[in-house]
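Nothing in this text is a laboratory measurement; each read-out follows from the coordinates by a stated rule. Here the structure is a predicted model, which means the values were calculated and not measured. Cβ atoms are built from the backbone, for glycine too; each structure is taken alone.
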Structure P
């Protein structure tokens, strides 16, 4: 059954870009005033969360696709799903900001704090733009914008290590996205030479309906270039070199956005081209490439998890693993593979955001990322430590966490594909990563403290932000609401049908 979507012109897609951009300007106007900057950011992201939930309901239940400015901006089922993910992490990170910024002495300077809030909201604006872009060139520009803006956030503390990480991130992702531009131009030029108009060739909702006229060989080359570009931004191994440094050196709220949301923007772009390849008849080729990169990412990251002693790098490597799981799910193919990938985007965003917030709390209190210098933290910071250990268990896919459900679906997708060898590699890598994370975090949380210390805790708002994400992952893990099931099924159907 082919689902027909009613196209409706609306200003709503533009609002997802305008609201955080307005917050950016207002944060500049208040010149680093912490209370006002936090209020502006929280109000903006609350409005965006309400808007994203409303839009998701409109798109899913009424079959309406929202467009603006002649189709340059678009909200279809996939983009409405990604908008929800961005909004959930944006509001929780905004709440986390309140306590974190108040206690982070590296951001005590008013000028630096002003730049932080300005770039924080600009970063959100660029990611929302990724989600609503219907023009493939606009999507590429939005992804490039996320790199430029977030590079400033990575190096915001002006330490030598953070500046180095920021430059490394900017250069490697900048070069990677150039490959994505080459692939984008190849697809566009092939579409034009195949008889499509410029409008049909550059917009996702029209190009995908004519995908069968594209040249297979050209599209295969373009897909490889696209994957090299957006795969670098997503952190797929062996294109992941920027990710551990950037995630480790950035302030905890920025690490949360980088891992929880930014990687999903790159995955969104990959899924767009994945669907195009499927409808063009080269689905098996795209699946093979994605499955290979996904499995490499899982195995490489699991070994790096076992080797690291840096608590933030631990979760950075875990991000590579989970992006690998998403890629592998797409590689397994079929409705189940795509469903597992879509759901894992949300489960990883929530779980990893909680993990980076919890680890950020510990680093804020201990002033070190070295896990060798931590032991028995539960006796010193009980609430913070319990949330940290819970985050590790969630990341390992322990039931009833939502990540258990999505990793189970990933395994089912592997079974359905019949590729047992690839499935065994995925299970092996995920198991090693899970054991590594839980064992390392258990070691620093449990046991006796190395020295007698007074009890301390992370700021209340930082704990509340972690708790909100914990409630979400447990709620979705215990009983996935019927509305969520219907939503993801609509997203999958929309991608697999013209």
Structure Q
């Protein structure tokens, strides 16, 4: 309907017809294969919707550049293979196709409209595999025990932002091949990012299991980047090849189909752009609310009707309230009125200049605020600049101030004194000078936490990245 007739929109007496089309469809692997008409079995036969690899051969390839890499699927070949399967159903196992695509619209093509979902592939696939391999290897080498990791998890003081997704304690059976890491995708991501802070001081440099973890950190930070360069896609291909080579060397039994899907990521990121823009994390978060309804209702008679009714009632309430279309600024904590002169003396002139007011003015101070859908909180660290193309300059928020409807973030610069490859984090040094910035001046809207860790030169403050920053060259 949208493709053929479109929607007519009239504004001030002028009518325009807008046409629409389907570009991509985000789903996990099972749903994508079902919608695309591919086999929905991932432990035998043709397991990939991007290439013709067979399950028994997937461990032979770690890069699309490998000699003999399976043929990549394309629209023309797919149409030919689908016609053959429709004529002879026994060919389904030959081509990995079982039926025509569920979406019969002109813009949908099964080999190009079903991008990978990095939430399921990475956070519930590759990351748990790497963490389990690393944990089992280090535990078997007597570097530490499960109890040691759990004790540190209990004692570790997670930062304000990471504390929202504190991972659960490890099971005693984590060393068994059949065990799985517990927790949600967000908890696994938190555990993965803070793993080096938790037990990094116990592992010696050069440990092969630790190298596997660090390689995976590099890959994930590129894959989860909201903006990246073409050169970073090329670098990612090399990192993935090294990662899968090492995984096959250390624990070939842990190589799963999701590890194979990783070989396609550099090309697909160049084709679709940053895959984090297409992941299922937000849909899964909404799904969690629906599952909560089912759990709390404790009545599974016509559970679909129950969920739909509760969901619609909530949407009606939200759209009827004043917060349906919130303003650009939403204060999420108590407000305190303060004198400008009650702030540190070295901050007086900067605040007065920023707000264009006198030293006798009274300001509003808050501990947190949401501006343009970005949440700011005191003690958060954010990236406001880069030097030498990719080294971040951090800013630590100390005060969130408002005057006459204008907000400002006052705090200190944190400059990098070096990158610690063992902790995979930047060592930072706080400047004593105060600065004040405008909300939105940061490069990345993700707030970061600062951790104090032991080093050879004593304790040092570190900040770990959620994703890489784009290089100066062309972006994807």
Notebook entry, point to check: In terms of volume of the Cα convex hull per residue in Å³, for residues 146-225 alone, which of structures P, Q is highest?
Noted result: Q
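Suppose semi-axes √(5λ) of the Cα gyration tensor in Å works out to 42, 33, 23; of P, Q, which structure was it derived from? Please report the intermediate quantities before stating the final value.
Values: P: 35, 26, 20; Q: 42, 33, 23.
Of the structures listed, the value fits Q.
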Margin query: Starting from the value 4.0: which structure in P, Q was distance in nm of label points 7 Å out along Cα→Cβ at positions 18 and 58 calculated from?
Written below: Q
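Identify the structure, out of P, Q, from whose coordinates FRET efficiency 1/(1 + (r/R0)^6) of positions 90 and 410 (r between Cβ atoms, R0 = 35 Å, to 0.05) was calculated to give 0.85.
Working: P: 0.85; Q: 0.00.
Checking each candidate, the match is P.
Using mean count of other Cβ atoms within 10 Å over residues 194-201 for the comparison, can you identify which of P, Q gives the largest number? Walk me through the numbers before you get to the answer.
Values: P: 14.5; Q: 20.4.
Max of mean count of other Cβ atoms within 10 Å over residues 194-201: Q.
Supply the structure label, taken from P, Q, corresponding to helix-only ellipticity at 222 nm (-39500 (n - 2.57) for each DSSP H run of 4 or more, over all residues; to 500) with the calculated value -26000.
Numbers: P: -26000; Q: -10500.
It was calculated from structure P.
Could you tell me which structure in P, Q was used to calculate distance in nm of label points 7 Å out along Cα→Cβ at positions 74 and 386 as 4.8? Don't skip to the answer; put the middle values down first.
Values: P: 4.8; Q: 3.4.
Going through each structure in turn, the value belongs to P.
Taking distance in nm of label points 7 Å out along Cα→Cβ at positions 394 and 434 as the criterion, which structure among P, Q has the greatest value?
Between P, Q, the highest calculated value is found for Q.
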